[in-house]
Structure I
Amino acid sequence: MTGPTRRRVLGSLAAGGASLALPAMVRAGAGSARVVIVGGGFGGATAARYLKRHAPQLQVTLIEPAPRFHTCPFSNLYLAGLRSWDSLGHGFEGLRGAGIDVIHARADDVDASRRTLRLSTGQTLGWDRLVLSPGVDMRWDALPGYDEAAALLAPHAWKAGLQTQLLRRQMEAMADGGSFVMVIPDNPFRCPPGPYERAAMVAHYFKQHKPRSKILLLDAKDNFSKKGLFLQGWKALYGDMIEWVGLADDGRVTRVDAKALTVETAFGQVHKAAVLNVIPPQKAGFIAERAGVVDASGWVPVKAESFETRQVAGIYALGDATLAAPMPKSAFVANTQAKLAAATIAADLLGRAPPAAFYANTCYSLIGPGYGISVAGVYRAEDGRIIEVPGSGGVSPSDAEAAFRADEAAYGASWYAAICTDTWGA
């Protein structure tokens, strides 16, 4: 795909397929249909906004426990001291202003046969279409010694919130010269480049405040997203502060002792930490299992053309909870999946032809102030599968000059501001 063509595709996706939102799509009676969406993040909130744009007469209800949604993207910058906690929080006033009913409650159960959703408040909602964007839950039984209680001592911080703030406090309390140990799972998991950006942001904080400290990354795989660029950037900015150990060199952790702040690897080596950050294996959020839409992998298989779940008709799934390879589990992906699903649901309820299924991903990672890298890709549905459009993707060049890296850092900040506005409104 040529550069101009790729930009046109990405531009169209970023605009949300505005041509699909023409008033001609709305017909009498559309308001009788109700779409309920679970999850107020980049997938769910975007789906709610774009459903209302495509078919304003639809009854759209969004279920999200938190009155303010704090994002995982840019939470690593909070650890580095480059972002305030408040800057990561986003409210739902814009969605309410668009005519969306926002209910702050937990979704507890789904009855697919009756098409109902039960909330933690005891309220039961009926739905004509249900959209699930629940993010991830931790597999507490996957790593011996690591459970919810252990996470209070060795935080995962893989859901933005109290865990992120706890990890930051532990970093602040750590003595200079201490060891920050991070445990990284095998694929798939939320935000593939996230652990490696986190390593850089922790290193930035240590370089400013605890320069004798070390960071050890114990990884259950030998390759990761933007690996060459991360290794290059770590070396350039932080020297030998960061050590990465892959699977082949005994990087897979098999046991955690959160009280002792130690981990044991497959070959029996024990590592002691001053701060222990354990990112465990993950699965689709709880409500997806209650809806009966997960498979043996713990994730939700979806139809490539629509993101309707393969197990239950009328239920759609978005974002990190889905099996959608080769697309990664990223905020940009959730946002573009949501736009396609919203257009598809509106077309279905209004008796229109479904849109062509194109998706995109762009992920910026910050290695240090003024030093950014990125990966991008465009995807489409073909013969029931999701495929990457040949020639559409790529990563930042390894031989880029400092000005290029600075531009990518600025693009990343602009991307975050734009996608948050697109998702929750001004």
Structure II
Amino acid sequence: MRRTSRREFLRAAAAGAALLPLPAIAQGASARVVVVGGGFGGATCARFIKRIDPRINVTLVEANRMFIACPYSNTVIAGLRDLAAQQFGYDKLATDQVAVQFSPATGIDPQRRTVTLGNGTEHAYDRLVLSPGIDIRWNALPGYTETAAERMPHAWRAGEQTLLLRRQLEAMEDGGTVVISAPANPFRCPPGPYERASLIAYYLKTKKPKSKLIILDAKDAFSKQRLFENAWKALYPNLEWVSLSKGGKVTSVDVGAMTLVTDFDRHKADVANVIPPQKAGHIADVAAVADRTGWCPIDPASFESKLQPNIHVIGDASIAGAMPKSAFSANAQAKVCAAAVAKLVAGSTPDEPRLINTCYSLVAPDYGISIEGVYRPADGQIKEVEGTAGVSPLDAPNATRALEATFANDWFKTITTEVFG
């Protein structure tokens, strides 16, 4: 009964987030807002700013003409889905009167309030929104370089790396060993490594049953842990999770020997998926909105940078307190940021927001699990609203797991339709 109430509450919160108030724009020239990054955060924010007040001039800056979604990309790795199903264009944004510039942002001048693009054009802004996603910290794991990623793919940015890992699994002989290295927090998509391990284990079980999979983890706990572990015990006896306290933290990699090194052991892999430490996308450094952690501190009500005025940071790049780095979070933050930006350019104060997140994971094609929560600003941070957190029940029947897998698929269709049209 409690779970039904929580889901109803989340649906009501989501519906309320979509009905954003229309601010009264001050007389004079139209405000100029530039959004950098066309993912689940940036594309949503650009569209919602324009939806809130069509008089605001909104420009979306994106390096690529096609967006490749990370959610559901683990199904591509496991051979359950084609990469084409992950690709989305920006035509709908243009029809919504959002100006789209396909060129990377290469320079930001916070004093002059300008963004310079790789094609040499310059865009002035009254407010700038950055949604740059993540970059890999190539210097953080000894031996793991961009060149190394061609043999030990991270596949943590969807695209060619996703296909590379899939091809490696397909080429591996039955009886081989797959090793996944999971990083310490924070990183994009906290349940992602464990969903990936589950779906690769499903692939091995159905295609190469003599093979085994090892997860080497830099943590002792992870999102939806009991749900994943219960499923692994029932479905994938050849999957082994090695925690931090058991010597799971990878300290270096030997690419030539296809070996992952920990404090206590060396793990030879036929296929190695190294998910390395991460940081905010490069443009965050250019704009000087990232702190020493590599991530971007923000005001929890407006997502305005604490380091640079008139610049907002949303999505994976932001330090968003209790909110995980997920596509759902980025989408929710984008709507709140859009409302705040519209208020600020009109000379008024943003409202205190409520934000939501629901994260689905697939353990098998017909086995889904989820976690959810509601968040609000408190004590200068984003904190979870007490009593709103929930996860799938541990003792759910197979029919419920199958239904959650359907919910996961429906969620992906819904969010990509909302963001990209």
Structure III
Amino acid sequence: MEVSTLTITVFGLLVLLLCIGVPISFALCGIATVGIFFIWGPKGLYLMFNTAYGEATNFLLLAIPLFVFMANMLKFSGMGDQLYEVVYRWMGRVPGGLAIGTVVICALFAAMAGISSVATISMGLIALPSMMKRNYEKNLAIGSIAAGGALGILIPPSIIMILYGAVAEVSIGKLFIGGIIPGIVLCLIFIVYIFFRVLINRDVAPPVQDRYSFRQKLRVLGGVILPILLVFLVLGVIYGGVCTPTEASAVGAFGAIICALVYRKLTWSNLKTALWDTMKLNAMVFWIIIGALSFSHFLAYAEIQDLIHETILALEVSPWLILISMQFVFFILGMFLDPAGIIMLTTPIFVPIVTSLGFDPLWFGILFVINMEMAYITPPFGFNLFILKGVVPPSISMTDIYRSIIPFVLLQAFCLILVMVFPELALWLPEKMITR
């Protein structure tokens, strides 16, 4: 079979399997198995075993279960209540203060957890009822939580960055540090938008009527000490070259246990639930990794990858047009697929092209992660949207949630354009870090 015909057949079959509801990990693994058997016979199936064993024992990927465990322990720590009390007392009377404070708390959780669900669930249960009770506009309250929670994959540590770095062979430590400035910029964009929207129409976010003395405000500041210490501990050891990201993930996991102990939430029930949730998510991620890498190895050995590479590079168009087209592909895929699956499916094809065009794969990785932030809150299958639906009151419909994220998706797109136009936002800090 000619390579061009095989390419059409393989990707057509992949689209068909995904459309009928086959999980992406099994779709990729199944196509790879059949393709390898068809081309090399039974002996070729050793490739599947070697891929599974190699990734399951990859030291870099050990950071995934540790950061996931860290996130799950923080979910039970009660830290969200402490942080929200600080926001309520210090920012409640500021225009849109509770929504702005919610975004800030989500950014702090992002710098501790590595996944978006922790902040989304915590703020959905704590901040949303508080804002709705004080007559905040429904769309502003929901949108600030959904978009703020999505910061979890851009502000390091980030599971998505670990996966991208492992597949693209880019330093995970530099990816983490490269995400700091874009993450802060996006957080500030959300804050400025909320502030000016409330300034134009005060009715969308009335100020809190409760008043607190300066002493009462100072009394709750202890709630931010542990979160800030944990953030500086995990990111500081990476930036200073003291630990690799994998070693830092162990430091973070231990720190999360200490946080739960300090807040008296370290019970056997919480620990068991955190371990069980970690195992389930880790198993899902590794199945995606195994399936996608088997699929990419098949594409490489069948020369499909080379055909795609040569075809794109042969186009007589601007490299920037190709880069923008890739971002558009990511955006469309993000509406339907899990970001982990998108990484494993596209990175082996796109990164060599990006490198050939003269772009930095580290910068491209940050662009990808910002794009996946949009995927987390983009209908119809945005991950954060369904998490929110599970914790919001019954009076809030899925349509309400979809409507609330429209301005925030546009703000994320604006941040993506900023980082594309000014690559230094993603590259300056990694160039200054100490590496091991």
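To test your reading of the models, identify which of I, II, III gives 12.6 for Kirkwood radius over Cα pairs in Å, for residues 278-357 alone when calculated. Corresponding structure: II.
Could you figure out which one of I, II, III the value 4.0 for distance in nm of label points 7 Å out along Cα→Cβ at positions 62 and 262 was computed from?
Only one of I, II, III returns 4.0 for distance in nm of label points 7 Å out along Cα→Cβ at positions 62 and 262, namely II.
Can you say which of I, II, III returns 24.0 when mean count of other Cβ atoms within 10 Å over residues 126-133 is computed? Write down the numbers at each step before the final one.
Values: I: 24.0; II: 27.1; III: 19.2.
Value 24.0 for mean count of other Cβ atoms within 10 Å over residues 126-133 corresponds to I out of I, II, III.
No lab work stands behind these numbers, since they all come straight from the coordinates. These numbers were taken from a predicted model, which means no experiment stands behind them. Cβ atoms are built from the backbone, for glycine too; each structure is taken alone.
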